[in-house]
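Pasting the structures in now, so scroll down.
Please treat every number below as a calculation from the coordinates, not as lab data. Since the model is a prediction, treat every value here as computed from it, not as a measurement. Cβ atoms are built from the backbone, for glycine too; each structure is taken alone.
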Structure I
Amino acid sequence: MNQDDIHKASLRTLVIQLENHSLCAEDLVSAYLSQVELHNKNINAVIHVDKTGATRAAFDSDQRRGKKQSFGALDGIPIVVKDNIDIAGLPTTNGLGQSMVAERDAHVVTQLKAHGVIILGKANMDEGALSALSDNPHHGRVQNPLADGFTPGGSSGGSAAAVASGFCAAALGTDTLGSVRLPAAYCGLVGLKPSLGAISNLGIRVLGQSLDCTGPITRTVADCKILMQCLLPPTPTQTVSLASPLLWSHLGEIDAALLTPTVASAYQQALKQMQQWQPMSQVAELPDWNPGAARRAALLLIEHEAAERWMFDLSHHRQAFSEPLIKMLEFGRNASTDQIDKARVVVAKAGQALRNALTTIDLIVAPTTPQNAFRFDEPLPVNQADFTALANFAGCPSISIPCPVPAGVLPVGLQLISRPGTDNWLIDIASIIEHQLTK
């Protein structure tokens, strides 16, 4: 396998190549480092490359495989992680204008390293994972590799751009209101937000304690499944059997008026293809969910929580924060108790409405985003997380997979949501639907 093939290869393909010894970890790391060296200056996806550590880890992995002492299928696979996830000995910036060298690995990194996964570097991100509403003065915007002048969107944009650019076959991001699924959708990739609490946030600079989940961005659902087998506990008994008829629905609150024509067309075509495979059970109605109002309420809660968490840093290291971010934090800090209480009610009702709907059906389908990737010079679409935030409110697992689109059209994501705790089941269903959409 030459370097160009490695850059485009799925995680599953690389695992097979490593297992049959037609590829070694040192070749993988070398190929990815070369790709980063050639293209990262334009893409800006990776802000710290651990060349020494990754090269040493690749050597160790190859030695283990040679002695038949491999740590598992992923031993020797390099990935990139978002820069709010601690890696021992590497700086963590959290997208801010200051950094701190981590003393220990985040729990999720410990899990991956136990399976021999190699951390190639840290991915770029929005300021504090929050300021998608402003230009990031400290690290700059990330380039969407699929279209010059476009952003991959979402605060995990660097992680998605790294995969799309061939810097790695998989990356980790964090998702507060959709920041794993949004950039995955914009880049034509798969992005998973697990159930709340399924993966530990220990060692991660979370933004919203009751919302944040760490999840992978990969090329395919099969790749996502391989990676998540290292991170999720096994579930011998599934909530829903894959052999039983699938009870699924789309959301009645999402109509064509909320979507751009390109997204609406791709979404309707995806629904039609799903209907041919498995007829839809019903249309789900969530009377306590107003997408825009719920997203605005959640943003206020996030700004309030972040302002309290960063109070010391704002007082002593103000230069580490941009003025737009400071304004957002001050808005949250100055919110009245009544405003915060009302926002909590709005978010809680929306989450409960989704969980209620999922008591009678197995799966809810929705567009991931109302629009395609947007240009740097265009105003940020404030509604981009309107559909993804719902799963965070409810603590549900949610995955974005690509919809088929005509040649030359930017990617469109299809979002699948299931009950809390059904992460493995959702990944299996997503794999089936992914196959149906590509027939």
Structure II
Amino acid sequence: MTALIIFLILSVLLITGMPVSIALGLTVFTFLFGFTEIPMDSIALKLFTGIEKFEIMAIPFFILAGNFLTHGGVARRMIRFATSMVGHWYGGMGMAAVFACALFAAISGSSPATVMAVGSILIPAMVKQGYPPQFGVGSIATAGGLGILIPPSIVMVMYSVATTGMVVTGPEGETVLSASIGALFMAGVIPGLMLATMLGVTTYWRARANNYPRMDKASWGERWRAFRESVWGLMLIVIIMGGIYGGFFTPTEAAAVSAVYAFVIAVWVYKDITLREVPKVLLQSAAMSAMLLYIITNAVMFAFILTSEQIPQSLSAWIVDLGLGKVGFLMVVNVMLLFIGMVMEPSAIVLIMAPILYPVAVKLGVDPVHFGIMMVVNMEIGLCTPPVGLNLYVGSAISRLGLTEVSKSALPWLLTALTFLLLVTYIPEISLFLPRLLGM
């Protein structure tokens, strides 16, 4: 009954069109004043202790690095490199878009930013080359989802923050530790590359079936020049991943290093941004960071209320008693997350649902890292499904096609992503191979 009251209040507030962060906060305070006797000073204490986690600092730094690279022309150089490698194949520019999205995802951490950076350059170029705009926007809107699957990923940081500190038990009653950001980042590498490959195959198949144009094959000299121009941006991948797994710095410190590195190459190496334009980039990054941190603040209070009322524990016991088992539970979670992903933003979903579903998953024997990657893939698909798919809105704005048309255009790649979701859900080794290999 307590859980029903809490989610009824939250649902009513969301239906009114209220922002998720404010709806979460009002749900907490409505429940506090009307249905419980939890002292307000404990809420204030939890509010501050919940957001002082060192890991949260990674979010604004990754956002800042992504904005410097988006404004600094790094995407344009990566696209030139990707096109030189695969542009001569069927649907070469579409495959280059998927390739470029994967590369940019590895330095941005954001799906909408990936779609904007790659789509704003490649969609007009593909139309000029003779591709229908629907083909370009469909492939890029879906491949842009790699931005939250290929590390670094802001959504992975959110999942780690939402589950860190929770005391949960496994199927044998043993205590299970939550997933670290480093383990999640490494776990996203193989799924990210695998999904990029599957999306590339879908692009090739559709282009060949419709006989879309092919570009002239680039010489090895042209490929080398394109690589040399983009190498400064590509080096950021090496710095982040190599630095973390080489033991030089933590994921949060890696985020700070990436922000400084992105600033240096955008201003002084590529010289695409002047010092006069830097305050504008900083302001945009601060605004986006403030929005996400405000959601985190209210989500921390929401999770505290759920925990204090023993809702995750009760839900865990109830689902275990239903006898769904691991297979049935994971299927129910996928359906639920896909449905919620149609109407809510990924970060908010992870912060709300992870504290509820995570204890149940662990109780049924699901690895925390595997469950985190599964949630991220669900969020990625949610970004490409109407009515609130952010990638679709960005693609619509770039291509000037209606949201309905963009949604239809993305369908073949969306079906590929759903197939991939089933593979990730029921073959844990796809996510766990690298972390286990590295002893994580």
Structure III
Amino acid sequence: MKAHPSKDIVGTKGDELKGKRVVLCVTGSVAAVRCVDVARELMRHGAEVFVVMSQMAQKIVHPYLLEWATGNPVVTELTGKVEHVAFVSEYANKADLVLVAPATANTISKIACGIDDTPVTSVVSAAIGAGLPIVIVPATHESMYRHPIVTENLRKLQAIDVEIVGPRVEEGKAKIAEAKEIVEAVIRRLTIQRDLLGLRVLITAGPTVEYIDPIRVITNKSSGKMGVSIAEEALRRGADVTLVYGLGRAPPPQRAKVLSVETTERMYEAVVSELKSTRYDVVIAAAAAADWTPEEPYVYKVPTRELPLLTLKLKPAPKVVKAVKEVSPEVFLVAFRAEYNLSNEELIESAHKLLLEVGADLVVANDVGRKGVGFGTDTNEVFIVDKMKNVIHIPLTLKRDVARKLIDVIVEMLKTRKVKA
């Protein structure tokens, strides 16, 4: 007996999702009209798609349309079949991934707070408890998307490894991401290899601060986003991750061992202590640790009225990255180099010089003077330089994509090292 005629398109664009079951959860955003395109694109890449709809979503898109699109019955209410449990447990239709597209601000906040009062929120809640991969695609008015509580709820979800895709902020609206981008996120999440399984990875991230007095500090504009993205990617790929984290603004992943520090000296001590007490396979020094620290910090708050002119004498702070190979010579070391307004050639030369100075295996260099690159942004452009001065250029893209490509390079180099050994 032939399958549903709508399934004739399955695999016509690729087999990346062959054998994978995706539960597409649709909520009551006007962007629900786009969910048919998302479902069909998933199918064209090999997926079997099952749809769950909230009551409000059914007022925008009729379930018959999505039944036609996927060739499968649509869940519009939870019945005695306990659909929310069946989708995430060892039953015939168990999902490999749950995709919420579009996700309203209301649904995002309910999921983040564990509220299960629609078929969609119940399915997602069960999926979180079962440890299934979850991708959420927001679509709402921009003012609602920027609401600080909604923003915090998105961070809460990311902290438990829920992936957020988009949105595109245009015309005062946080519009749903393009179907291609959504499908790429699903493919990436379901086909990622566990190629760091069994490896220990130590990552430094975020800025450090150096105290002038008990209140005032010297620091930089680093947000910690790059290092946190690397930690998240390493965790997804099976690594046991320790994150030595300065005062970054990006929430650290919950599954990492996090050592919070403030000053460069404390970061230095934490890294050295970890390397002496635990065998690590890889160290990725992505932190923007301060290079200078006051020689004699004040032990009291300096009164501005009494000292309108303050002169500081600075001394070099401990070099965290330089200590790595001194303590653990066999570890695979990736250092980061941030420069300002250099040519590509000068940036690569600076990276290679650092590599030789600290004995690194790779140096990741970026120029924070370029638009959208480095400190405080969600994007980055980097040059990865090895000992032979080979260069891999990653053009401007999201930091999570830079993290994924960097881990790809590290994995390949670790394989080569193993073969040589």
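When distance in nm of label points 7 Å out along Cα→Cβ at positions 65 and 297 is compared over structures I, II, III, which one is greatest? Result for distance in nm of label points 7 Å out along Cα→Cβ at positions 65 and 297 over I, II, III: largest is III.
Using Rg/Rh (Cα atoms, Kirkwood Rh), for residues 41-184 alone as the calculated read-out, with 0.94 as its value, let me know the right label among I, II, III. Only structure III yields this read-out. With relative contact order in percent (Cα under 8 Å, 6 or more apart) derived from the coordinates and found to be 17, which of I, II, III does the value describe? Value 17 for relative contact order in percent (Cα under 8 Å, 6 or more apart) corresponds to I out of I, II, III.
Which structure, out of I, II, III, was helix-only ellipticity at 222 nm (-39500 (n - 2.57) for each DSSP H run of 4 or more, over all residues; to 500) derived from, given a value of -12500? The structure behind it is I.
The maximum of Kirkwood radius over Cα pairs in Å over structures I, II, III, that is, the highest value, falls on III.
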